[in-house]
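Throughout, read-outs are computed from the coordinates displayed, never taken from laboratory work. All values reported here derive from a predicted model rather than from experimental measurement. Cβ atoms are built from the backbone, for glycine too; each structure is taken alone.
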Structure P
Amino acid sequence: MTTLTLIGKPDCHLCAVASEVVDAVVAELPDAAAERIQIVEASIQDDPALYEQWWEKIPVVLIDGRLHAHWRVSPDRLREALEEAVDAEARADQKELR
């Protein structure tokens, strides 16, 4: 499972836009790929460690724990990164089956 983490806070316009971009990109992926993506939303207001690390960069998108984007999320760049992550995961799963 590929994990996309969206870090933001309530009443953040850019965070709402980023959430819409994430939802739209995942919805456009083939079902087999979309089913391999888990979306986790986290608020810097609920987690002091997240606040300390990301407060001036929200919204932040992490893919499998690695920084993908902050402030503005490009749909094309996100789509490409998610496709790569899902493909890499699928290849790893196939190797395990051998």
Structure Q
Amino acid sequence: MEVVSAGRFAVAETGSVALDEPPVDRGACFLAERLWLLVPMSDIVDGLDDAIQRVRELVNSGAHHPLLMTGPSRTADIERTLTVGVHGPRALVIIVVGNA
């Protein structure tokens, strides 16, 4: 299953995208084989310090479950074999929209 959704903001330093529900259906985002996230160019912050401030703003405005997603999860705790996408999408595509 492929899911397309909107990110609240992105972090240039890490390539992370902030999600929150609503409007994002977290269940669909974690169950997707490939997750496409759209982020406006005007909502890209430089680093994690800026991201923490934006997360605080989300929480103060009523966001219940903000999270930063930075690509597919990786784990090697099953027989020491690296597995990708066990705890979320197997692939993450971030699309920046807007003017340069």
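Given a value of -16000 for helix-only ellipticity at 222 nm (-39500 (n - 2.57) for each DSSP H run of 4 or more, over all residues; to 500), point me to the structure among P, Q it was derived from. Mind dumping the intermediate values first?
On the way: P: -16000; Q: -5500.
Of the structures listed, the value fits P.
When distance in nm of label points 7 Å out along Cα→Cβ at positions 1 and 25 is computed across structures P, Q, the figure 0.7 traces back to Q.
If you work out distance in nm of label points 7 Å out along Cα→Cβ at positions 57 and 81 for P, Q, which one comes out largest? It would help to have the intermediate numbers written out before the result.
On the way: P: 1.0; Q: 4.5.
Largest one: structure Q.
A value of 35 was computed for relative contact order in percent (Cα under 8 Å, 6 or more apart); which of P, Q is the source structure? Derived from Q, not from the others. Assign the value 4.3, calculated as distance in nm of label points 7 Å out along Cα→Cβ at positions 33 and 49, to the correct structure from P, Q. Of the options listed, only Q reproduces it.
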